[in-house]
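What follows is a group of structures, each given as structure tokens.
Every number here is computed from the coordinates shown, using simple stated rules; none is lab data. Quick caveat, the model's predicted, so the values are computed rather than measured. Cβ atoms are built from the backbone, for glycine too; each structure is taken alone.
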Structure 1
Amino acid sequence: MTETTDRPALGRAWSRPAQLVLGLAAAVLLSGTGLFLAAVFLHVAPANSLSRKYRDEVDGVVYPEFEQNWKLFAPNPLQQNIGVDARVRTAADGSDARTRDWIGLTAQDLAAVRGNPAPSHADQNLLRRAWDFYDGSHDPQDEKPVGPRGRLAEQYLKRIALQRIGRAVDGERVVEIEFRVTSTTVPPPAWSGEAAPPAPKVRELPWWPVEDEDYRGLG
């Protein structure tokens, strides 16, 4: 005679319809959570093509219960690419000065950063911050200083370039230096429908004399 013992089930066995319903509910919850997080992200992110296109939908999700009073970036990321070039005039003893070709200072920094897993902070920011300092302390119409720190900004920008160029080019002493700055607006994505950005703006600074004092402390 064989004894049979009822053994409890190891776990609940869901029927196929129940599994389908649970899977559908999980998909709906995940999709809803993803859409909500995307709406909050667009709300706090700087203005962009998506946030402008779906502004009403985003506001409908966020306001009033989930209003955010902070921004994702502070300050907003740059909307322009700034390229700084410099050229010098050189002279040998007793000869007239001659103008040299433009040197891409920003291009040098980009070359040092790209492909570098640990780029230098100076390569990334030194020249850019020097230009921001100058731009904020000078009138772009006549390049005259508009505050007490204007001359300091000129010296700072000049010394950065001279540190790279040196005291002489092809054996001739550097006697003057000039800067050219090209501002290019970052283009919108093709699918955004936004108008094409304006043409790059080129700003040339006046020639500045170069003295021995400008090299003081430079390596």
Structure 2
Amino acid sequence: MLRFHLITLFPEACDAYLNASILGRARKDKKILVDYQSPRDFVTNKWGKVDERPYGGGPGMVMTALPVVKAIKKSLTRRKGKIALVWFLPGGKEFTNKEADVLGKFDDVVLVCGRYEGIDDRALKLMKTFGTVKKYAVGQATYTGGEVPAMAIVDAVTRRLPGVLGKDESVEERRTASREVYTRPESIEWEGKKLSIPKVLASGHAAKIEEWKNKKPSRS
């Protein structure tokens, strides 16, 4: 069973999504396990404060290193298998289906979700003592925190695990599919405009349908 550990200040923001649909079934069927550790539980101040002003000036606040590292250590208590630690970085390696397959071969995947202006970089240096560090960029946008890309990674990796989708062919790039997809009814009308599916899809001619699909960019 693959274990995901989310280091986050907002576990409730993640759990609703990670309990729904395919991911929820994967958790229930023990294909994956998801747990959370909050850096706020490891601060030493009475206010639960996890951030400070950045050295050298600049806007916003930066999450302090040690609460993050302590949360990681706690999440990996008694874990001795292959461990990957994911650090989100705008200039990091693009996260792809190929990278999802790479993460799926680990026993534990720790996803470090930063907030504010990021995390003190010393946390990244200390993380290397726990396992293999992966620096990923998930898309080209900037997010408020690491929770959204973390959920994207859990989703992408989980659906590729054996037995999660039922059939290996259900993983999109492993089957013949087109970017354009259609379903019944054959024709629909909207505000006086009639839209029909491509004629070839209603022809029943398997070879021509496959040829039509292969002319379209495949999903990835």
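Looking across 1, 2, the calculation of helix-only ellipticity at 222 nm (-39500 (n - 2.57) for each DSSP H run of 4 or more, over all residues; to 500) that yields -12000 traces back to 1.
For mean count of other Cβ atoms within 10 Å over residues 113-120, which of 1, 2 scores largest? If you can, show how the numbers build up before the last one.
Working: 1: 9.0; 2: 20.9.
When mean count of other Cβ atoms within 10 Å over residues 113-120 is computed for each of 1, 2, structure 2 gives the biggest number.
Given a value of 62, 24, 16 for semi-axes √(5λ) of the Cα gyration tensor in Å, point me to the structure among 1, 2 it was derived from. Provide the component values of the computation, followed by the final result.
Details: 1: 62, 24, 16; 2: 41, 20, 16.
The read-out comes from structure 1.
Tell me which structure, out of 1, 2, gives 14.8, 41 once Rg and Dmax of the Cα atoms in Å, for residues 41-96 alone is calculated. The read-out comes from structure 2.
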